[in-house]
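Each value in this text was obtained by applying a stated rule to the coordinates, not by laboratory testing. As the structure is a computational prediction, the values presented were derived from the model and not from experiment. Cβ atoms are built from the backbone, for glycine too; each structure is taken alone.
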Structure P
């Protein structure tokens with residue numbers, strides 16, 4: 001499965017884009033320097049019933065865009 005297919009499946013399941021997840025994370029106060037990947041994954045599992053693979057795809061987008069504090073954006 002391609003990375004884009006993961007994102008497409010997440011959107012089909014939740015109706016949310018990475019930008020919508022960012023807004024939800026900000027609203028919950030999750031985007032703090034102490035946020036770990038494990039906490040992020042647990043949040044997506046609890047609130048959106050996403051499995052580890054799909055949650056990691058969302059986390060990868062957050063890292064790539066520099067939305068996760070302390071993570072360096074990809075160039």
Structure Q
């Protein structure tokens with residue numbers, strides 16, 4: 001066991017929200033950019049597809065952003 005306490009003080013994972021916001025913004029720009037520029041799709045259809053992709057990947061993105069945030073504070077010995 002690594003003996004790491006994953007139940008930090010209240011509000012510790014608040015920073016993960018910003019990580020999630022940054023990652024989802026980059027993913028959104030990439031997806032919409034590819035759909036509009038490469039596939040010549042209408043921007044409304046591209047936004048609907050983006051909404052579906054983000055809605056389906058929300059839980060995964062939530063967990064990944066918490067792991068990224070936590071990795072800033074764990075000492076890898």
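Each of structures P, Q was scored by distance in nm of label points 7 Å out along Cα→Cβ at positions 8 and 32; the highest score is held by P. Between structures P, Q, the calculation of relative contact order in percent (Cα under 8 Å, 6 or more apart) yields its largest number for Q.
For the structures shown (P, Q), distance in nm of label points 7 Å out along Cα→Cβ at positions 24 and 64 is largest in P. Assign the value 51, 24, 19, calculated as Cα extents along the principal axes in Å, to the correct structure from P, Q. That value comes from structure Q.
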